[in-house]
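Nothing in this text is a laboratory measurement; each read-out follows from the coordinates by a stated rule. Predicted model only: the values in this text are computed from it and were never measured. Cβ atoms are built from the backbone, for glycine too; each structure is taken alone.
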Structure P
Amino acid sequence: MEEEKTQLEQATKMLETEKLKLEVETKKLEDETRRLAREKEERDQKIGQLTGEQLKLLEEYKNLKIELKKFAKIAQDQEEAEFNFDRIKALLSITMLLIEEIWQGQPHYRILLTLHGDTEEMSRDQIKNTTGISGAMVLRAVHELANIGVLEYNEDTSMVRLKKRLFTKKALEEKE
């Protein structure tokens, strides 16, 4: 009888130990479930933000198309007027590159226009200060422009260099 009692006590202790292990495991699983739910919520928010950004970019793209149509009509209507065709060609070459290669043309355009001026090489901070674009947007635009081979970016020195000139410096000069 005593032996059975001891065996029952040992079995009870083993069951209590197993119960504690299961409770700890349950708590870990609940914590993991909460963490995964938080991560899912964060991803859902990011996806919502990206969708909003994409809609905004599509709207900007539509506006750009409208402006290009207006520009073409003005050029067509004013054939006798004197235009600086080199300047128009220069500006259109940037615009076409951005439309074809990069959807988010606004910061890219300002960076390319700046580097096509007097200085073909600037630091990322100089570009940020010159263009008024936030640091993160400058970094993103520089990387995207580097990816399509227009710029060269040295991450160690933060220097950005115009790699592919789309038009001459003279083309941007305004005729008086």
Structure Q
Amino acid sequence: MIFLATFVALAISAVLVLAALEKARTPAFTAATLRGLGVPRALALPATRLLTLVELGAAIAALFAPASTLTHAAIVALAVAFAVAGVIALRSHELLRCSCFGAGGGYLGWRQIVALVPWFAGVAVLRIATPSADGALLFALTALLILATRSVSLAKAYVEASGDRKSAQEMLLWLPSH
């Protein structure tokens, strides 16, 4: 059970850190989503910053204080907020972009509602068992997990860019080949 708790703490932290970093990198997308959910324009950017800080705080707490009731409450509050956003989006007359991980992604809706189950299950695991690893080690493992997932995206982008470059070189003979 301790291994499962360690895995859950790492997964929760990695998801929340990735989400927070993307929101911090491109806050305008999340602010636009919040405006679509009914947040006034003047509050959308401050709310985006607050959400980013709460996600990052909950991610760090999942690693350094995984048994804390405050940590569990923060994770549940975020999960419920995400699900409420999904409900609001479903009731809306237009599709609302999901900016959960910054720009891109799909649309808000059922995914955020259904995601309550794994969020709640993760908190339940952390309530039952505590990771035995030190918070600093968990933080390092989370960083490696994020690096691995971002490396996959980078590799895909590299392959796509090299294909675009090859196509351009074939069409434009004057383009230098580097």
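Out of P, Q, choose the structure whose coordinates give distance in nm of label points 7 Å out along Cα→Cβ at positions 86 and 110 equal to 1.0 when calculated. Don't jump to the answer; show the numbers that get you there.
Working: P: 2.7; Q: 1.0.
Label of the originating structure: Q.
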Distance in nm of label points 7 Å out along Cα→Cβ at positions 14 and 126 from the coordinates reads 7.7; which among P, Q: P
Comparing mean count of other Cβ atoms within 10 Å over residues 38-45 across structures P, Q, the largest value goes to Q
Candidates P, Q; mean count of other Cβ atoms within 10 Å over residues 118-125 computed = 16.9; producing structure is Q
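Using relative contact order in percent (Cα under 8 Å, 6 or more apart) for the comparison, can you identify which of P, Q gives the largest number? Before the final figure, lay out the partial values.
On the way: P: 19; Q: 30.
Answer by largest value of relative contact order in percent (Cα under 8 Å, 6 or more apart): Q.
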Quick check: 16.4 is what I get for mean count of other Cβ atoms within 10 Å over residues 46-53, calculated from one of P, Q. Which structure matches? Q
Of the structures labelled P, Q, which one yields 18.8 when mean count of other Cβ atoms within 10 Å over residues 62-69 is computed from its coordinates? Q
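Given a value of 19.3, 65 for Rg and Dmax of the Cα atoms in Å, point me to the structure among P, Q it was derived from. All intermediate terms of the calculation are to be shown ahead of the outcome.
Details: P: 31.0, 118; Q: 19.3, 65.
Only one of P, Q returns 19.3, 65 for Rg and Dmax of the Cα atoms in Å, namely Q.
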A value of 21.6 was computed for mean count of other Cβ atoms within 10 Å over residues 6-13; which of P, Q is the source structure? Q
